[in-house]
Structure P
Amino acid sequence: MAAAIKQEPRDRAWSEICDLGLQSHVADLDAHSFCVIPPEIANPNGLADRMLEALLDIAEKRNGERPDLETGATHANQPNMHFGAKNDRFGRDELKDQTPAVAPNIPEASDSPFGDRMHSIFFEDEVFADALINPPLLAIVTYLLGYSAVLSNMGCWMKGPNKSNFPLHTDAGGMPSPLPTMSYTAQCTYLLTDFDREKGATAIVPGSHKWCRNPVGIERDLSHHENAIPIEGKAGSLVVWPGNAWHAAYNRTAPGLRVSVTVYFCRPFMRPLEDFIGRVPQEMIDKYGPRLPMVLQQGCVPGYASQGDRISDTARAERVIDAFEADVGVGGLRDKDDQFH
């Protein structure tokens, strides 16, 4: 009787890609630096509509007025605020006739290139857990980063009519050039409204993830980069690119709002933007299964301040990894020589 062969993580990752019909999207990712997964695959159970409604509620609660999806007047010509430090709705009239800055490093001289950034939304509504555990999203992320990939942050971007482009950059976790050839980070973006050039779509330079460096100087100015193209897709689509890809955002010339949710992943040895360790309710883990705590950093050991912290944090991480490996039937998440660990 032949011995059973244990499935390797890379084999299971490819099986998931094939089961979900994502092979062509993986090919796009490898060749063109991004892929657009259409709503019929990426949007189960009206996920995009549910997220959009939740985000309108959150924005109204945080900012004091409900976003105007039709005209975008609530977000038109917003001041450029560092890292969303303020959700100030004043100053739109003063900015409407202003010429945007030529240099992308002079934020005070232009309107906001990205609109309102709402951070730390995950625990605001359970729909964001549904978005995180969405099988097509996790399959593509696993292809790029392995089963030990963790959520770095989840946030929302709402942009109305504006004049300034968002300059070209990478999502490589702040690493200097040269960047590693293997993906260390991955950006996944749920389109909650239609994306095209006039509606302020994300821009990307196809093939740029292979260059393994950050753009510098005039390369960051989207208006000077003839190889950049808009990423277009219908509401409910999911766009994914590896962290090395050069991307930006066009200004929005059409009325209304561009709304998206970004789900940014990194490898577990990197410091994530949001801290989820110890913050995930057990009832959420019970509902969504062992992959959720893995993605939400519970299988990681953070920096520790004492011998006791080191022991207890490691024990917790081992329990989470053991439960996940037992659930999916694969091992190797501690094998540092396997890129899918």
Structure Q
Amino acid sequence: MCKYMVTMWFGLAVGSFTLVSVESLPAHAQQSKPASLTSSDFNAFEINQRLGRGVNIIGYDPLWRDRSRARFRSEFFKMIRDAGFHHVRINLHPFRDNPKPSGDEAGLREEYLTTLDWAVDGALEAGLLVVLDFHEFQAMGKDPHGLKSLYLACWNVIAQRQQHRPAEVLFELLNEPNSALTPELWNQLLREALAVVRQSNPRRIVVIGPGQWNNISALDRLDLPDDPNIIVTIHYYNPFEFTHQGAAFAGRADKVGIRWGSEQDKQAVIADFDRAQAWAQKHRRPLYLGEFGVYDRAPQEDRLAWLSFVTREAEKRGWSWAYWQFDGDFIVFDVKLGQWVEPILRAIIPSP
């Protein structure tokens, strides 16, 4: 780790956190800070420490269109905090969950925005930081030019709506740019989206990842503006044939029984993470592992070993992370039973 990063990550002076207590943070993230909100609260390195351990939530919950059908309940926010998580990454689908607008309008329903407010309020009240993740990666990957105006209009509305939130709320410009949204095109679009956000949120911490599905291998093609209030996100599902075995949506429904855990397997993860860390040190950017996980049909012993190894390796490097996902698939919480999937939870957050 370079001297600059050691200073930024571990040498900041302090008081108590606004929302997340120091005692509950992992060792790599513990430090204090002034109780009042100042410009230092928007330091990307410090906020990234405070993100700590997180989980992706409500991206595929029917609550966005009909609150009466919600799987996720308000009390889950505190439960997530009590389990040892420090933030939630809220997966937003503004295109999917709102009628097609006319012209350059965002077309976001008031009911949709009210649900978003409810989610952010609930997370903050529970002591969680929040990443608002624009999760329309499939649509943007197919038609980035045709959807550009709508994408920017949505961010204009969301950013204005959330502009008075504390520093504990972060904006993620787009989940996993891919396909027709090439790394080069994404470098252009992210600047336009960031400019829209900066009109109403000049110091808000913004999360931005590389193209090719936020892949570590695409970091070298990520070209960021000279803005200090950026956290860089990467996603990790390597090796894909292991993490997505049995997943019909990935075309692997009948491909199961794939093992993981050899020394060679572990060294491959280390090599990938070292590559990302070298990039972060060179460019002086904090890293956020915004998604990682293993599909439910992998051999349980190997699944737990992968999850434990990946999270510990991320934390060794001072990265924050968010597990994919709370419920749905890859689950860490069983909504029907109303309880944690304990082996998965303990693989990513060991018992104290």
| said: When relative contact order in percent (Cα under 8 Å, 6 or more apart) is computed for each of P, Q, which one produces 17? | reply: Q
| query | If FRET efficiency 1/(1 + (r/R0)^6) of positions 60 and 140 (r between Cβ atoms, R0 = 30 Å, to 0.05) comes out at 0.40 when worked out from the coordinates, which of P, Q was used? | reply | P
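For helix-only ellipticity at 222 nm (-39500 (n - 2.57) for each DSSP H run of 4 or more, over all residues; to 500), the calculated result is -8500, so let me know which of P, Q that is.
P
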| said: Between P, Q, which one scores greatest on mean count of other Cβ atoms within 10 Å over residues 44-51? | reply: Q
| Suppose you compute volume of the Cα convex hull per residue in Å³ for every structure in P, Q: which one lands on 155? | P
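Only the coordinates and a few stated rules stand behind these numbers; no lab work does. Everything numeric here is computed off the predicted structure, so don't read it as measured data. Cβ atoms are built from the backbone, for glycine too; each structure is taken alone.
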